[in-house]
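Derivation of every value follows stated rules applied to the coordinates shown; laboratory data play no part. What you see is a predicted model, and the numbers here were worked out from it, not measured in a lab. Cβ atoms are built from the backbone, for glycine too; each structure is taken alone.
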Structure 1
Amino acid sequence: MEKMTMKAYAVKHKLSLFNVVKLVKSGKVKSETVTEEGKETIYIIVDENNMTIAKEKEYEAQKDEDNELETRVTQLEAEVRALRREIEALKKARL
């Protein structure tokens, strides 16, 4: 298990510091508070096993999003084809 500051965690995972604070406050990320030089510093405990599980979940979420986008693109392509047929029909009717 590795410890890293909230800022380092935010940089590593491409998150804003605000979102990291929310994760810590909600308990979604393991953390510990250490007093250093009179200041309380919050360290996030990074467990490699949890990281692989999180990456798998992220991959599945990305896969689901890709499927949704692919479905939407297919629907839009069908709509474009229908609109083009309608435009051609209107052009022929006009002439």
Structure 2
Amino acid sequence: MNTIQITELTTNELKSLLKESVKQEFNQLKEEILCKTPTQYLTRKQVAKMLDINLTTLNNWTNRGVLTSYGIQGRVYYKRDEVERAFIELKQK
């Protein structure tokens, strides 16, 4: 077990150090959250049009695991970044 001993700090100095440390961590966390772009979901029709395939092919690719679908409130959606990644992988084969 590690032990921390604080001997030469006044209460105000300790408060100041803690405040600055928490502030730095908060700012770093805030930047990470703000940098993330929200996930864009596409419908089956949008994906089929984007990949220039028909809905049957899209269904086959989903069943084979080429694409991952997500059911949201009884509808089927695909994540745009996953579709683009899968398309690049298909073109490289």
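Of note:
- Identity of the structure behind -19500 (criterion: helix-only ellipticity at 222 nm (-39500 (n - 2.57) for each DSSP H run of 4 or more, over all residues; to 500), calculated), options 1, 2: 2
- Of the structures 1, 2, the one that 24.6, 73 was derived from, the read-out being Rg and Dmax of the Cα atoms in Å: 2
- Structure responsible for 0.40, with FRET efficiency 1/(1 + (r/R0)^6) of positions 28 and 60 (r between Cβ atoms, R0 = 41 Å, to 0.05) calculated and labels 1, 2 on offer: 2
- Source structure (of 1, 2) for distance in nm of label points 7 Å out along Cα→Cβ at positions 4 and 20, computed value 0.8: 1
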